[in-house]
Structure I
Amino acid sequence: MAVPTTLEDFRRRWEEFGAGVEHEEIADTLGLVPHAVTEDSLSFAMPLVDRLRQAGGMFSATALFGAADLTGTFLAMQVLSEEGKFPLAVQASTSFLANTATGTAVATARLLRAGRTVAVAQVSVTEAEGKHLAEATFTYVLK
């Protein structure tokens, strides 16, 4: 399988993934929704709601990291699913660049490498208008 080719296909795959999970998933807590796809990336949107705010009213770092992590993982799952392997994150590096107290964050993932045993994803988290909030790189071992 590859990156979804349309937003409709992305939504369908996300719904199928959620239907297969028998417990409340962190994606539910974060409120992630499919946002966009390109030939080599996919994006989730995460609205700023009270449960995701830190004391100053902006996105918590945990929420921004979680959106980046799940976006990179879901992309790797889509690209590598034919292999029957799950991308298990073994290393993450995140830089928090800015924050916002309004609107929606958008996490966009691209695979930098998709090998037989290792995958690497780069994830940019921006606000809806494009201001960079965080940049993350994840290394996955394929299990």
Structure II
Amino acid sequence: MNTSRLLRLVNILTEIDDHVFDMNTWFEFDLDNGPSGCACGWGALDPILNGQGFKLLVEFYSTDGSVPVKSILVNNLAELLELGNTAESDWECELIFEKATGMDAVAQFFEVSFDIAHWLFGIRAGDELPKEVRARINKLLTA
């Protein structure tokens, strides 16, 4: 388990407002509501965690939404917002670390099992707040 990375994420989550937090997506941008992301999505935009290889990959899709036509690695929120404001097609974000994607990337980056990564960061029924994710991370770190 990479304690320093998990502690960094706990610190990041203390700065994230509830209204921009959504554990149902890595990250998304809505022209009406602005950006929102999960714990790991916000973590991937942090300069320290991003500098350690935890990244968001933005994939743009064809007009019918069936084929990815362009992929861009995003390093920070400003880059993501710029893409969101100028995008001419649908796009989705994926977490990556080294060659892993999604929850596998999360598990590898934080050096925990897939099951622990899912327990910490997986989708849950209903809305969740950053403080609830922080509590799970802290529970793991003090176990």
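Coordinate-derived values only; no laboratory data. These numbers were taken from a predicted model, which means no experiment stands behind them. Cβ atoms are built from the backbone, for glycine too; each structure is taken alone.
Thinking only about relative contact order in percent (Cα under 8 Å, 6 or more apart), which of I, II has the largest value?
Details: I: 24; II: 28.
The maximum falls on structure II.
Of the structures I, II, report the one carrying the highest value of FRET efficiency 1/(1 + (r/R0)^6) of positions 23 and 135 (r between Cβ atoms, R0 = 35 Å, to 0.05).
II
Ranked on mean count of other Cβ atoms within 10 Å over residues 15-22, which label among I, II comes first with the largest value?
Details: I: 9.6; II: 13.9.
Comparing I, II by mean count of other Cβ atoms within 10 Å over residues 15-22, the maximum is at II.
I have 43, 20, 17 for Cα extents along the principal axes in Å, for residues 55-126 alone, calculated from one of the structures I, II. Which structure is it?
Matching structure: I.
Taking helix-only ellipticity at 222 nm (-39500 (n - 2.57) for each DSSP H run of 4 or more, over all residues; to 500) from the coordinates of each of I, II, which one would give -12500?
Values: I: -8500; II: -12500.
Of the structures listed, the value fits II.
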